[in-house]
Each structure stands twice: as structure tokens, then as C-alpha cells.
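Okay, got some structures for you below.
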Structure 1
Amino acid sequence: MKLCIIFPPLPFGWTPVAPPILEYLAALTRQADPSIEIQLISGSATPEAYKSVECDLAAISILTPTAVSGYNIADSLRARGIKVVFGGMHASAMPEEAKTHGDAVVIGEAESCWPQVLKDFRAGTLQSFYRGEQLELTNMPTPLYGMLKNNHQFRIVNTSRGCPFNCTFCSVKPFFGAKIRFRPIEDVVRDVAAIPEKMYEIGDENIWWSSETKRAIELFTALKGSPKKYMAFGSLGPVLAPEGSRMLNAARESGLLSVWVGWDAISEHSLKAYKANGKIGVDRERAVRTLKDHGIDVSLFYMLGSREDTFDDFKRAIEVADRLGVSMHPSLVVPYPGTVLSREYEPYIYKDLGWEYYNGSYALFDHPDPMMTPELREEHFYISLLEQLSLPRVLRHMMKVPMAGFPYAHILSLMSQLPVRKGVKIAFEQWKANRESVRAKRQK
């Protein structure tokens, strides 16, 4: 039996981070049935590779912005007699839709049901839907790091799943649940040792939690013995907690170079509307400065163009970047299916804009201020983003990266911004070329 695992191309081209589902699902497959031949395809690196695939079963993992390309790949494969099973966040949120393009859909996490999917396929009894359980994160196999080629320079390690926060825009809690489930620390250390590169990424929603700073310190202490450096995602609340300074010192000593923080919104009003203020803490600017004082670089991710935002928020984003000396990575608000925000914005969403527009660069809903037209929101977004990713600003930020991380953190700063800069330029040209056709869809 031959299995091909496919991650469809991301909207704006190749990235240096290997899609984690590919090598992890390969490991789950090897664990369930070592006799299966496995091929991995990263669509961003080799977008045409699926056309020459020769396999019995294709597993396609889709996110909302990759759903349309994933469906197109599936349709092409099925026309050649290849069975297709879908999984991932979008397929879990929209299983009936995914089923119209596939033979089966895995809803939720794969560990509890993937072996059964493989058995049923071999027996010719593939079911339409499989529902994964939220199991404890023990006995998870190490991803088959290195199986995927294509010059991906970063692998992802996960140490936990779940999120207790109620941010209306986020898909993590609906998909992984409210309970934080941790992997055994020795398993994380094992996976880090297996990564062939010198740098990696911890891909958790949050590397530290306010209620679990002791666990974070234990993890960082265990990772201290590795010579590898890494980047991670983290919230600001725990940074100013009583154990915050000790935790940050342990994180830096374990190899943490840079943390990507959910700033989420420029204004406090929008932050509260998203119900995201709970994870931010009491003083988010002081928390960012505290991170930098501990030798850890910071990149802020946030959204623009919500129904509560104004054009002033687009301008203030650049001021925040300059004031804090950090890189800023915005997107336009996306009401992903299955989220609270999607339900709140349902009456205002432009229904004729398909999933391919859910990539963070299109205005997807009406705004109560008639001056905040979708075209102007998009234009202001690109003006703000291209200014923040201008080469002088990228280089200026690199010079402000804490010297404690030299030279890795400085290289990482460039590697995390220059591909984004390239992708944004591609997106901007696409936006200008498609502006009239998108306007027509909104007016239907």
C-alpha cells in the first residue's frame, strides 16, 4: 500500500518552516503499519508534485486558506482513482463540505482514529467520517524529521495542546479543547534531539501559561542541555508574574531566541471585543520590554480592520513597532469557520468570497463606518505592512535584537521577516490585479 500525505500550498509561496503534519502523520502511519510506503508533499515547495503521484490513498490536511487548493488537488487525484481522506482544522470545522471532495474526513485529532482509517482502507470499508478523541499526549511518536526534503530549514516540536482562553477569533480552543494537555518533558527532549537542523520552532499555542510557570521552568531546564536554538509562541500575561523573571532566564538559557506574541489588536477596545485581554496581562508594553531585557527578541502578531477598528489603528501600529523596537506582523481580521467570531460576524460576511480569500489580506465583512470600505481597509493594510517590512526597518530591527542571542537571533530575525516581505509583495500585486473582480463578488 502506498500513502501520499499532502499539505497544499500556502497562499503566498514557500516558507522555511516544514509543515509539521507531514512528518508527524508519517510517524503515526509508521507506528500503525510499518509496511506502508509513504510519500510527503509540501505544496508550497513543490506545487505541481501531486500531478505525478502514484499512490493508493492520499491524506490531505487543510487549513481554511488552503481549502480550495486542497479540494482541487483531491478532485484531480480522485479522477485518477485515488482515494482521498481529509483532515486538519478546516476539514474539522466543515466536514460535510470536505466530504464532497473526498472519500473520508477525520474530524479533530488523528491519534485515536488514524490506525482505524488505515485498516478500513485496506479492508475496503472506509467510513465517511472519523471522530478523533482528545487523548492525553503520551506515547506520541517522534515525527520522521528529515523525510521531507525541499530545503525546509525549521522543524516544529509541540509540547502541549489546548487553550483555556476565550478569544473569539481563535480556532485552537474549538479544535484542541479548553484543557491544557502537556506532553512528557522527556518526549519533548527526545524530539528536539531528533531534529537534524541547529534551530527549530516550538509550535504550541503558548509556550508558557500563567497557571503553569513551574512546568515551563522544568521544560526549559530540561532543554538547557541541547545546543540547538529555537523560537516559540507565547502570551504576555506570565511574563510579569512573580516567577516571570526566573522563567525567562530559564527560557533564554534553554536556547529561546525569539518569542512571537499575540498582540491581537492595537486598541484596548478591540482587544476586549475579542475577549483577548485575559491572556495579555496588566501592562503589555512593559511585558514586551521585560522580554527584551531578558535577552529574548519579540515579534508581535495582531489584526486590523475589525468592526471595532478605525483607520487610526492602522497608523498606530507603526508607532508601536518603533516605540518598542519589535517587528510587527499584521493581518486583516479573518472570521474562521467554527470560531465565535465567525458566528458574531455572520450577518456581515461577504458570502460570495470563497475560502481562498481567508488568508489575512482581504476584508471579508461589512464595517459599520461607511468610510471603512473593504477596499480602503485592504489598501491601508498593505501600506502599513509594507512600511513595517521595508528593508531599512527590517535591518533596524535586526540591530535592536538582544545581543544575548547573537548571531542566531539576528539571522532568525532576517529569516522570519524577509520571506514575509517577499510574500506580501506577491499578495499586493495579486490584490491590485484582482481588485475589480473581488469588488464585483462583494456586490452580489
Structure 2
Amino acid sequence: MNNQMGKYFYDVIIIGGGPAGVFCSIQLKQKRSELKICIVEKGKMLDKLRRSGGGRCNCTNLYAVVDNAKKYYPRGAEFLKHLFKGYDYKNFLNYLKENGIKTKIEESGKVFLYSNDANELVKHFINRINEDCIDIIDGECISILPTGFDEREILLVNTKKTKNEKYQKDEPNYKKFKIQVKTKENELVDLFSTDLVIATGGASNISNLLSYFEIELVKQVPSLFPFQIKEIAKFNLAGITVEKVIGYLEFNPEKKVNEAILFTKDGVSGPLILQLSAWNAYELFENNYSGILHVDFIPEVDEQTLYLNLTRDFHNTGKIIGNLNFLYPIPERLWGYLLKRSNINPAIKATGIDKSSIKDLVKLLKNCTFEISNKANHSEEFVHAGGVSLKELKYTCEFKKYPSLYAIGEALNIDGITGGFNLQASWTTAYSCACAIDKKYEDS
């Protein structure tokens, strides 16, 4: 760090100490060790990485490649297709292997740390930061200005209060930046850099940070969250999982998802619901997180075939209807709930069920509807849709209008479904940014 009269000068400053920001700094140092780099982070370094995958660190996915981008990324797929050509899951796995970090592959191509402990990767990154002499400033970024702008204190009209006002002191230089940081000790620190990387998470107020730049931002809304369903909360369904059901939301019937559903104490969650929340993030936001969820519990057969099968099975057994959930992959408590919704007495024998009741049950099994009342709290809810519009960026993650200004990771309007795709987007955009900055030094 070069300190001149309380001003600190760096080659590269990165705003945000999450996965993308940290990985970008490490890649930069690996490519060009002489660079003076600083990370500004107001919270706990790599906190989201610690919590990823339930603390096990679902660090990437085998399907995070060029050909699959549209299938797994609701937003940013086309942009990532270009970047995956240079850095996809295979490259990140090679990085982990080279650094002695073992991984394992689980269902749906999910890659976890072999240790099942996200802290292993966190400790590795922190050690690399220390070894590479990357500065960390614990504080909040207050403002980002192109050099040539400054601040002055003004007296507000009709009051005795003052405020700081940005004003143009000299011709603005959009290739060099002044960053003001408020430290945890409430001190204001001025940082200057040639290259600036925005790597803030989804909850950050990017519009305030970039208010002196003409940049299009897409409104940020939550993604990857469970649904609250009041009707389910009345019944004892918590903990029930049904594998491989098909679900969709009524306002977007074209987007169907085939995954497992998990019933909770106040609604539904699991891969099915988290994926539907991602694909419908903006529609759910616009509808105040209300809507109709449709679930097909037995997607392998059509409605007519299921009706014929149930009619045959019911009439060939002398057992009571409440004990026949074993005929299909429906847990006992859920079977009882579906019988109740069909107005079928679970204590009567199956042979006594009339055709009309069987048809009602079939309709529920094939198209069970639930009224969503809100989004539920999610302990790992840290993915957002929205951010910097990708139209603003080159495929190097550099702004088209502002050379030397970059955005990566969750700062971008890129988000994937659950399963390691969001972390891979962070690794990929971070690497692309590091390569671009390195090339500028190489060409100069």
C-alpha cells in the first residue's frame, strides 16, 4: 500500500470480499505478483461461502458448461456461454486439485468438498490472501468517484445542518478512481486505484455506489427461496419429501421443473421449489409473492392411465383406503392429506370407493394446487436476481463506457438455480476479469 498524506494508492481495488472478489484478487496475484491489490469488505470475509451447501460448500456443478448455460441460469446464460469457453467447472476443479483440496460428486452433478466443510476452502483463500500480501480494509464503501470529482461541505437551505456534496473539481478521469471508505472505527479513508472491480453481493446498494456513472441496473429481487402455504401449515406434513414430481406456477405454465419437493412446517421447499422461485423471481415479486403452485405427484403416467390403475388396484384389495399409499410413491401422511382433500374417508375399504371419488383423487395426484401466500425464510437465502445489466459489459466484465471499471459475481444480473451454479458464475466472472486486467498490463 502506497500512503501519501492519508491517501492510499493501489493498482487494483476490489469492492466486496465474497467468493468472486477474493478469487479475482488471487488470480490477479498469480498472473502478476507485483500488483498492489486491496479488498474492501464491510462484513465477514467469505461469509456466504462458509454457508454454501449447508456449510458443506457446493462449490460448482458438472453441468456448468457452455452447452448447458440456458438450462441452469435463468438470467445471464448468453453472457456466461462466452465466459465458460475460457473458464468452466473443469478449470475450477483443476485449481482445487492443484492446491490439494479434494472434492466429490453427488446427485445432479453437484460438486462438494470431500471434507464436507466449507471452512476448508475459506481457510485456503484467506491463506492465499495473506501469502500474496493482498490488503484487506474492514469498512463500508461510501462513494466511488472518477478522479476529478471531489467533495465539499455545504449549508442546507432553511436549516443549520451541513452535508457533503460531490462536485466536479477537474475534468473527470474515468480511468482512475477515488474510493471513500468508512472503517469500523468510523474513520474516513481515501483510496485511489487504476482499476476498480465491483464484486458486491446481492444485498448491496449498487446504485448508490455507481451513482456518478451512467450505468443501467436491473432491479434486484430475491431468488432461491421456499414458499409459505397456509393450508399446509394446518396439517402435519413437515419433513415429507416426494422425489421427482413435476411442478409449475400458474402464471408461467411453460416452465415446468422435475425435482423433489419437501414439505415444511409452513409450506414447501426442496429443489423443485427453489428452482421455481429462481425461474419466476420477477413474476413472484410483482405478485407480492402470491400465486398458485401446481404439482403432479405421479408424472410417469397420464391421468387416464392412473385412473384405470387405481380403479383396478382398489377393487382388487380388501384393505382400507388409508393404508394403500404403498401402491404409489406417496408418503403415508401426504396420502392421508390427499384423501381428506378428495373427501374420501380413509377408514373405508378400497372396494367401496366409487368412480367419482377415484376421479377426484386422480385429479389431485396429477394436478394438486396450493395457494402461495408469501415467500418463506431461508437460512441460505443470499442469491438475488438483478444487478448490473450485462448490456453494459464486454465479455471481459469491463464496462464498455468506462475502461478500467469492472463488475463480477453477484454484482451482475446473473443467477443460477440451486446446485453450485451461482458459485461457478462467481469463479468464472472473477477469472475473466483477472485475465482482462492482466492483459492490459501485458499490452502497456
Structure 3
Amino acid sequence: MKASFYTLGCKLNQMETEALASSFRGQGFLIVKSNENADLFLLNSCTVTSKSDQKSRKWLRRVSRENPEALVIATGCYAQLDPEILKSTGKNVVVIDQHKKDLLLDFPLFIRETEGIAKFKNLKFNEKVRLFSQFLESNSGHREDRFRYEINSYYFHSRAFLKIQDGCDYNCTYCRIPLARGPSVSLNSGHIVNHIKELEKNGYREVVFTGVNIASYSSEGCDFKCLLKKILSSNVSIRMRISSLEPEKIDRELANILSDPRICSHFHIPVQSGSNRILKLMKRRYNRDRIYSSVAMLRETKENPFIAADIIAGFPGEGVNDFMDSYNLLDELAFSRLHVFPYSPRPGTEAVFFKNRVPERERDERVHSLLKLSEKLFLNYAALWEGKEAEIVVESMDNSGISGITSNYLPVKVNKSTGKPWPETVKQRSLVRVKILKAGEICEGELINSR
């Protein structure tokens, strides 16, 4: 019995897919790649951009066409907002919205108890669809628990992911994620600390904090800074990676906390624009000056940290001067990597009704310009680490070598010496100390030691 999973979007989606795959694997399903044949497929969709919507529809159509007797389940943010569109992609496609996604953790056990795993494999697609409807009906009184996606062993990743927050209370004019995921909620701080200890006990050397807006974390009077203090005072040694920080949430107190060596030297800021006028139209909560000061504070926390940025090109009303404000800000601050998003109007958002749309050709030219800048900035940053030592978490390992990510988010490949076995301490998930020999999109390194 085979199950296949395909994830689009953020680390939060990736983490939730990990939990779903773990549940299916625990009931006897064999997890296969998303391009292989299977008896059950699951899409965890994203709706940040129109391109992500297109990817979801394209994948569902292909999988449904190539696996006509399989059950194809679509969930996630796109499924929450446009379920009928996804249902129309195939006769064997069923949709469960974002707010019921956690129910899927129980579906493999339901299959085992009603039909049995082996029998499910031989059911026709309409029988599988009927069984799924029966499952939903038996859980009609379900109340969403957004923090059920908790596991201690990961299938797709060598680093652990921990969901500490979900939802968003912001009302940015371009974003429909609050419509899909709802208001901000946070996991109890004591539970987070205990789970991190459990992950470390299970051999994980890094945990990535995930959420929609983790800096807005708030639970029982404890904010994000309070949470980090509790974790760091709990005597854990696992390294911790912060997924994203809003510029207005970064202050001197937070910067001091982030200077702890257990916090990875990698930060991500959703800048979105370097133009004060466009930031106001977007209803962002900061201006250019705050971006500069936030980056300055982050640079003081570590030795040359990796700082990435999100940027939107072609927002309605973005003139040439606005674009150059963004370009020059990103260049001057020397971000290590840019995540460039061409603006696309998202249904249900304010910006859909904004006038002065940027022509697609001009928007795409700006995207291209920003991508070229990102390439230059990354290679400049990586070159600074040639000849230096760093620790990587081993994410892949084969006869040719090992690959992993440094604390400051540089991908490193270490080639294996012919005829020489790896030391016993070099294994999946272990921390390995390397020397970076040559910078590049994937840096070349040599092994020093491991732990």
C-alpha cells in the first residue's frame, strides 16, 4: 500500500506534511516520491501567489490522470479558499479544507479499522472516495487543533521542524493567508520546551521554528522573547533556526537574545518593498528606516550572519522610483539572498481593486533584475566563508559524499575519499565540522570532525 505526498509553500506546510506522512507510515503505508505511482496521493497546497495555485492544479490533474484508481486528497490554504476549483481537476480528487487538515492524521487508522490496508489498495476510486466521505461524516463534530502536527521522527528532513504559531492578525493588502489560516494562535511555551528536549533526545541536532508569523507568538502572557528565554534557559544544546522575523518586531532586547550561539546565524525578513509609499499601500507596519535599523541589530548578533529577504515586484502603483528604492535598499544592506515574488492579484485581498497595475512585462523585468541581484549578493556572501570552518547538519549521505546546511544557511557538499569509510560519527542528522574550500550555489568542503 503506497502513499505519496506533495507540498507547496512554506516551512509550516512542510512540517504539517511531515506529520501526515508519519501518521500514514505508522499504519503500514509505504511512502513514495510524488512522481511515483501510489494508491493514495495528498497535496498540501499554497495560495500565496497565482503561480502556486497553478502548480497545485497542474499536479492534481496529472496525478488524477495517471492514477485513475487512486484516491487524491487536496488540502492546505488553496483548498480552504477555492475547494470547487480543486475538485474539478479530477474525478478521483477530494478536498478537505485547511481547518480540517488535522483530521487527516486519523484517516490511516480509519482505513485500517474499516477496510484494512491491504483491501484499500484494491478498491476502485469511487469506493475510496465513498470511504473518505464516510470518514468525514464520522467526524462531523470535529474541532480543529492546529498543533496536533507533532512528531519525533521525520521522513523528509534531517532537521526537526516545530510549529509554535499559526495564523495571522495582520491585514496586508496583498495577502490572503489570514483568510485561509485564520487569526494568530500559539502553542504553550512549556509544551514547546518539553518537545525540544524530546527532539534532542531522539538525536536531532537542529530544530526549525515554524509558523505564519512566529514573532507574534503569544501564549499565556509569554511573547516570543519570553519563549526564547525559556528555551535557552532549559539547558538544551540543540541548535535553533528562526524561520522569519517581521522588521517591526526586531528590537535591542530580541537581538541580545538571538546572540546566543545556539540560535543559528540565519535570519529572514519579509521586507516586501523598500518604498515608504508602497509599504503604506501594502499596510505593512514599518518603513525604510526601520528595515535599516532592524538589519543593523541583527548583524550585531553574530559574525556576518546570513540575512535573507522577501521582496514583491510590480505591486500596483509601483513606479520606477519605488522599484529603485527597493533595489537600492536591498543592495545597500547586502542581503545574503532574495526571495523574489512577482505581484499577482489574490482574490479576497484589498489590492485586487487597486488601480495603476504594473504591466506584466515590466513586472517580469523587475523580477529578473532582482533575481540577478540576489545571485550576486549570495555569491558575494558565500565567498566570505572560503577557508573558514563551519558545522553542517548532515541531510543526505551516499557513496559520493555528504551534504548539509551550515548554521548560516550555506549548502555544503563534502566529497568522499575513494576507499575510505566515513567515521562512525558521520551519519544522517549528525553535526559535522567542515572547512569550506570553494564558495558557490553549493559550497565545496572537507571534513574536519563530527559529533
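To which of 1, 2, 3 does the computed value 21.5, 62 (Rg and Dmax of the Cα atoms in Å) belong?
Working: 1: 21.5, 62; 2: 26.5, 90; 3: 22.7, 65.
Considering all the candidates, the number was obtained from 1.
Work out the source of 12, 42, 31, 13, 2 here, i.e. which of 1, 2, 3 gives that when P(r) over Cα pairs in 10 Å bins from 0, in percent, for residues 193-328 alone is computed.
Numbers: 1: 12, 42, 31, 13, 2; 2: 10, 28, 26, 18, 9, 5, 3, 1, 0; 3: 11, 39, 30, 14, 5, 0.
Working through the options, I get structure 1.
Coordinate-derived values only; no laboratory data. Everything numeric here is computed off the predicted structure, so don't read it as measured data.
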